[in-house]
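Asker: Below, each structure is written out as structure tokens.
The numbers here are math on the coordinates, done by the rules we state, and not lab data. The structure presented is a predicted model; accordingly, all values stated were derived computationally and were not measured. Cβ atoms are built from the backbone, for glycine too; each structure is taken alone.
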Structure I
Amino acid sequence: MTFAQIPMGAAIFLDANSLIYHFMSDPKYGPACTQLVQRVEHQQVRGFASSHVLADVAHRLMTLEAIKLFGWPIAGIAARLRKHRGEIPKLTVYSQSLASLPYLQIQVVPVTQTLVEAATSLSRKHELLTGDALVIAVMQQEGLTNIASLDADFDCVPGLTRYAPV
């Protein structure tokens, strides 16, 4: 199912990739992600994200901007940024993007130790990496069954409906 098929009034968890493609104006997935973010902003659907997803978004936006701005290769980008810490203040996309979130009407759910502990169990049960299992734990806590994500790993979770950009 695609983002265009998300019913009016539905509640949906926005995975990191949906926000990254929106903020980076990805040529393939960006338009659908931006349309979804606009639907959330106009309260046609209720959008949720977690604090750990926002951290993932910020990190990825930072590294993508560094690749573009400095012409660095993608391989080892985080290590390169650590080595060239003086370049970090030149990166602005990630902070500007996160600063816009309150205006987009996305409800941010804090991640607690209890959720992290629940994620370890969900990770084993559904054979998911920790970050994805934490998304599921947050969704369960909030009573959410819909997720906007390109990540097909979520398809192994019973009762979850994944919507992809295209």
Structure II
Amino acid sequence: MGQSRWYVLQVRTGTEENIRIQCEKNIPTTVLECCFIPYYKEQRNIRGIWTTQQKRLFPGYLFAITTNVDALHLHLKKVTGLSKILGTGREIVPLRKDEIQFLQEFGGDEQIVEMSQGIIENEKIIVQYGPLKGKEGYIRRIDRHKRKAYLELELFGRMQRIQVGLEVVAKS
């Protein structure tokens, strides 16, 4: 068997969980090692109470890990609602090592990006802890009121704009 590679599946936004379940039910584990949807945690103020919610990090995408992409491609033809496996033109391209490493650092084993916490000093964000620590360079905008950071980074061959939870506890 070959080496495990990560692939990105494009689906209609909102159908990610349904398609993940279809993949897990219909594709043998010898072909599909793992299929997952990365999430991030955010804090929402609902009627005056801050609650933590989970949202999809990349709406419209899910990830598949396999050693045999050709067999995976054949099995995916039976999955209802799947758009495609991302690649370049007709070629299916796996994620690069640096992209996988970023996703593993960012979301951990569970692929859930926890809330980060930081401060703003002289108009510059300093993340004190959480998955954004050391990744401040990706932050394009912060919404302190909604406790969110908006990031821009290149993943799976295109510029991705994502949002994650960030609480700014002080500003000087």
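Asker: Could you figure out which one of I, II the value 0.00 for FRET efficiency 1/(1 + (r/R0)^6) of positions 26 and 122 (r between Cβ atoms, R0 = 25 Å, to 0.05) was computed from?
Answerer: II
Asker: Taking FRET efficiency 1/(1 + (r/R0)^6) of positions 2 and 130 (r between Cβ atoms, R0 = 25 Å, to 0.05) for each of I, II, which is largest?
Answerer: I
Asker: Moving on to the next point. Of structures I, II, which gives -5000 when helix-only ellipticity at 222 nm (-39500 (n - 2.57) for each DSSP H run of 4 or more, over all residues; to 500) is computed from the coordinates?
Answerer: The structure behind it is II.
Asker: Among I, II, considering only relative contact order in percent (Cα under 8 Å, 6 or more apart), which has the greatest calculated value?
Answerer: If we compare relative contact order in percent (Cα under 8 Å, 6 or more apart) over I, II, the biggest value is for I.
Asker: Let me ask something additional. Quick check for you: by distance in nm of label points 7 Å out along Cα→Cβ at positions 18 and 154, which of I, II is greatest?
Answerer: Largest value of distance in nm of label points 7 Å out along Cα→Cβ at positions 18 and 154: II.
Asker: Of the structures labelled I, II, which one yields 13.4 when mean count of other Cβ atoms within 10 Å over residues 50-57 is computed from its coordinates?
Answerer: Among I, II, the structure yielding 13.4 for mean count of other Cβ atoms within 10 Å over residues 50-57 is II.
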